[in-house]
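Multiple structures follow.
Values quoted throughout were computed directly from the atomic coordinates according to the rules given, and no laboratory measurement underlies them. Model, not experiment: these values are computed from the prediction. Cβ atoms are built from the backbone, for glycine too; each structure is taken alone.
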Structure I
Amino acid sequence: MPHLTEERWQALTGSTRYTFLALQAWPETKQDWIDDSDEQAFLFGIDSVRGLRNLRALSGEKTSERLPVGIHSGMPERQAFLEARSFAWTAGAA
């Protein structure tokens, strides 16, 4: 819904209706906002979900079936990440 996005951007920035979000410059990256440990943790999460989806496909489980899973890592920093976010993970849950 591009028109809604444009209207929200104009309302938030105070720009005119003749200034379009789609024509604005891409934001610059602030180097002090980049955190390599967060990047690695996010990639670990992506890899975990990918692995769970592969296991589900190999086992023939339906994607609608909620499966309780536990994730453990031999890498201390990844295990700390998991423990800091100890909540119920369910594979395939949308």
Structure II
Amino acid sequence: MTYLVDSDYIADFLVAKPQAIELLSSLASHGIAISILSVGEIYEGVYYGYHPEKAAEQFRHFLTTVSTLPLTPHILQQFARRAPPQRQDYRRL
């Protein structure tokens, strides 16, 4: 079974937070996937971070170890539900 991992866990993994390392290490044998949306979110953190070149290299390596999934209605629904307050400047329907 492949696990879809949220970008928050990926970001924590990339900065070596023990809880994220433990979780992703335990899931690795089952398979890890991230959405293409998460790829964009992580690159946003990479390019606006303290060491963008080093972080980009680490992330590119991470991407070689996981599957990247295209956007689907389900993934977009999950993204919309967890949008942080700063992203909630939207038109109400």
Structure III
Amino acid sequence: MASNKAAPEHLRTLALVVVKNCVHTHWVTQQTKQGPVGVLEEEKVAVRVKVLQMIEQPSTPVAVQLALLIGKIARHDFPSHWYAGALPRRLCRPSF
């Protein structure tokens, strides 16, 4: 939903908020009495790839939520699981 540019902006923003909250709560696997709880590594890879494909957003609310999501993922995964070579060049070489 979040990557569908034909979808209404408010739904795309909401979808990113939900994913961002999921990353905040479940990205790092935790042990519980019922066993490990968290996002599977295959799902993490898919999310990392998808968020980078969505990086150019004309919508400010969507772009803000996407940036917050990328920040949350990077905080947990960079550099061990999300290395600089996986990031688009325009992110690694600021033009300022």
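Given a value of 5.2 for distance in nm of label points 7 Å out along Cα→Cβ at positions 32 and 64, calculated from one of I, II, III, which structure does it belong to?
Details: I: 5.2; II: 1.5; III: 3.2.
Answer for the origin of the read-out: I.
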Q. For which of I, II, III does distance in nm of label points 7 Å out along Cα→Cβ at positions 8 and 80, calculated from the coordinates, equal 2.0?
A. II
